Structure P
């Protein structure tokens, strides 16, 4: 219907006859002239209704039209004049003088302004998501997502990866979260599950000789939600066979660097690699943002003989530590504001928060400083690079718990102090532990997933100290978020069964749940490794927003609801009966 979009006309188009379509964004009646900002997905163009240059119907339409009416106009592009240029618009040098107009439909008054920077509650925007998507910033985010998805598809296709679609109805194989289950009408009492990931299927593709696979895969997990999680999400799933870990990581760096470059983001390679424990001990996180400092400092040896019993006990207990971070500038905060940090630390698992505020006048404010010797204070100042105005916060206890507490406080304080974080930060975190201990279930669980290849030279630790076993794993970290993760896979059926049994599976249960995989591994399965990139999360970071809902067309709320369609919703008793179900 249109010959040009509302975002492409420039001064060089002056004199050209055009037809535009779009929504009325703003209308301004200046008496004898009516101006309108016409908006489509590409931008905004000012159109001018002058009764001397328009047919009679066009000006009458201009008098009656209202915001969000879709219209069609025909006219001539003309220069707006130097004094009338709008520098905020790419099309700000021109306008279209209308000679013909047509109303394509009418609109009720929208519940919020269709423009950027609105302060409308998110629930309202999600209720009317089809209107929210008209806003330029939302349209730009969806375009960015489309461009990046195309870029990574192209990068993989150029490197001989084969795109393969795997089933959305599959067997329930829990991978750490709850499955969404789907009843089968044809087999009453049996259920499909929506895939948490294509993990097992892509391993089978490697057994099948595909060798280089990828898929832009929709995944489903019935888990508690937050800003960067949704019950359904999209990942770029990748797998390679006849490879070692460095082969996979090098190929991924090549693909990712290419894909980011196609959307204007430089990712220098090779990426820095940090081991899991180095990341935890230095940044308190296995997904560290290294664009700023505030690193964790180990003070265990300093307080081995301390009069402060909490620190001394930790310093003399195997596997425990005393650590600190220095939040520069926060030492000037009022005592009441510092005291509130204990509640923040509690959200990261702390039972309290020890701290010392070094005031700008040289004094110290702290409930614990009276326990420290001059030698301990001197060493603390030296190691933590203490200056007037600094706030030092401590954690004492088990190594991993202390790291996580201070890692959480590091992130919180960076936000509270508006610490600059410019550009993008890319790195690998490698060599994750193979297992962690699940206190609730009183059993060992896989840190990544149960199909991860352990360090083969550490298999003896399975009987000696399982928590010291490492794995052939690698997480791709972007701007302090886990943007993707992967690892080498177990390709030996006996080893796979051994790992499952160690995690509490009986052989009968293992074969009932994963028998198809273990059988496939007995037919010459090659060495294999893969990766999954969180497409929603990466697009969130590229768009500079803090929620993946901002880069998804139709996301759910934090309670898993679709406010627009009112899903999830009840179904009829007849539908339940068809699949052999009834509600209690």
Structure Q
């Protein structure tokens, strides 16, 4: 979307808020990404959000910020800030609403009745910051264990184990931990029985091959019929956002690879582009096209994993072996270019780590030339299989309005018929130079969610071929002074670059004060990094919005009344990664 059009639409939205509530009700905050950012008083928050709901059907993200140690805090900020990031796909427009609270009155009203996906986001904000959400139906820990003491993303909470007392586990503490793990249906909002039915409760996971990671769903069953299903996450939580606050801007890049561990450099892209927006770094054309090619290679890699395991979960054994063989061939190309496979951490602030090696084009061309025929074979073997269709067609259906209200993005949203893809509709990083189609479905069921991803593989092959045929010459990294690190070969030519290289790697670059976020169309939907710089060598706040988090929250909404095998097909069709959920 052109910047001028976005600005015009954003101004109309802000003017509409001023007209409805009065300009004095808001305090505007300038940001480097030019997203309208307005502070509102707490007592008007729900009224403002409800007003915006008609124009912004998606709550893209909700998160907290501990402002207490921030030197360059916004004028309207108090001790803690809660940020509501709203998205309109129709208008291609975003807006942020912020509300500040003090430490002695850290409470805001819950927005779960406006956007249902606010439920988990508010639980996360309470878990990490201790901000209460009045009116929330079940405000309890979501990522940290129920016995955890403190709120981990507060600035006064330890960031390293060495800052805490040595761990010990005596018999009394062990008994308390075991008691906290006991399943009590009432705490999950489930009844044990009705007048004529006694329900059965079943743990699906956290160690079960069909939940694709350390993920648990507590099922309430009437026979084999699902009465309710409550997802339980957090088993894979590693504190990625906390780690981002102690790493330099440059040294956090490898950590991003581990968020969606199937997405590889796709994770780097949203992070480094958010930094580049903060610093005003212009990436050279060659670096842009290299990034796009590598990102699309990883999109194919991720979708091949999905395709094979999806077929396997509904009963087919062969496809996963074929598709993993293709993935190994693809990893051979990635390894030849980057030196790594699943986690190359190869993108850099201002470009990529090094130029393409000699012979890269021959490897890429052989791969993309061979894949269409193999995709045709997989179509016959898997997607056209009558049993797979019986297991997935009409199972787990939801429409576009439901998807938007739950924050569903990517292929799962497009499967409902929503024709939206950030690469085409708000092109970033050079995607406006490419021709490709955006696959969509119409039923929003498990089969369509798979079919859209299958076609996306073909479209990624199309994009990669254009990269191959039109790769520009020129530098692979920006000349900007904050590009990190500067090209290695230049460190051997002048002392200034050598010093720059040493300081950038050891201490890290100093980014300008400000805030910026950058959403990209990642393998599983919209991935967004929101960065807050306080003018230092590390991020003051790094918020990682992942597409898998809201996808799991929606599960109870569309599996009630189905059978357990139907739930397995639904889970397979979502295409999530638990590290992407828990961070």
Structure R
């Protein structure tokens, strides 16, 4: 038996014809959907990049215990399991995060691996002198810095000059493996490209598919910020068009795999998985990218295709599945027993006749919302119920973040934690979660409150439900799924839940009143303009208690007769938190993204 996994990064299901009516050219994804099972309710688990890949190895959620980090010594790795059982495993990738500090233990789990350099700000080009970045290039990126831009611009220029694109090199290598091993048995290859992740660099062949050359007259703009959309419509449309062009390029690469499988009659014995780590927002709901907003469907609900030669079935599938089910499916396909540590399940029953394999699924970022989705199309997003989003900790034996070791200061605050049920008896170190301005690394969920959605009636997630009875049901399911994941005690505390309580409709209504009281305490002693209320509650969500009191004192001095205007709160933001008006506009607009 053989298996191929083709994996993309930041691929939006909304851009693919089998899932959408948008005018994006994806003929090979359409072609695949006629051959494979196409999953309509496939969700991510742990976000973003490396937490997803940890799930692809371990088959279990990790976002309740850890943010971005390496595989741990106690983790069960699917590629390593296959390797030890005699299945040859190979990774070809241009995904640079495998070679950051926070991803450095993944590639060695395979028998062999190849990497192709140059994506984004990969430290690839060895010229010591800084590149000249033209004045027309828009470098106002809120989530990057000067060093990032210098490295990216070096790569961008070399890729253009040499007509070298890491995606093409990655698929070239994947095709070479298939050519060399098509007549061999017992192998698994993971062909993984960073595309269509931003920045959206594409060859001219694709660049003008969705706008004519010369139509866009604005500055160079292929890298949206992680935040709210502040740009003019023509600039937003241009960036989205580049993203669409890159998706069409990805579609072309996928077609090479399908052509090879057709030519060599591989459908008789080869599993094909086509997946991605998460989606991306390119203007939907006035948001860019990911991480800083709630886990809307544009980010969390994924395109997923599975061809299983044991059943050879195609068509749409409605049953819920998640990233954690991929390794279990591969382990099962190669005839191995699914390890007890894996929470994922084989997806063969879904492929066969759409038989559900799970009733619920968790997903989210560490230290943000804890989200649950059910098999009936409901999503509940449980927010932090205190201003500082505390308590929250990371549990690890590999104390590294994305690009560095934990700081000495942070390490000095570590303490030994009891073993979890998946750590093979090992005790872990427990470290305080990192934060900025008292808020978590990712989306500060407090400012939004709890959100309940029905995807059947509101697939765009524009109108949250007000249904305390359904909310209570999903709270109880959330608690049980957290227990199944052996979630740390503080995660229940952080989102205001008692792990040993069975919640009712009345409990939900009581919690809502308590949350209202928190807001009332923030607003007491003043009279407010309505917009000022919204902004100050959002601002409080990223401040510690002493900062909140300091802010209230500022408002008292700046107000007339204790009446707080919207402009007064803006003045507070500009004086306390930002250094220029453009940054202030960005900061304030981002804060206003709440209910």
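Where a number appears in this text, it was derived from the coordinates with a stated rule and is not lab data. Note that the structure is a prediction, hence the values are computed from the model and not measured. Cβ atoms are built from the backbone, for glycine too; each structure is taken alone.
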**Message:** Computing Kirkwood radius over Cα pairs in Å, for residues 318-565 alone for each of P, Q, R, which one ends up highest?
**Reply:** P
**Item:** Given 0.75 for FRET efficiency 1/(1 + (r/R0)^6) of positions 254 and 310 (r between Cβ atoms, R0 = 35 Å, to 0.05), calculated: source structure among P, Q, R
**Value:** Q
**Prompt:** Among the shown structures P, Q, R, from which was the value 16.6 of mean count of other Cβ atoms within 10 Å over residues 54-61 calculated?
**Reply:** P
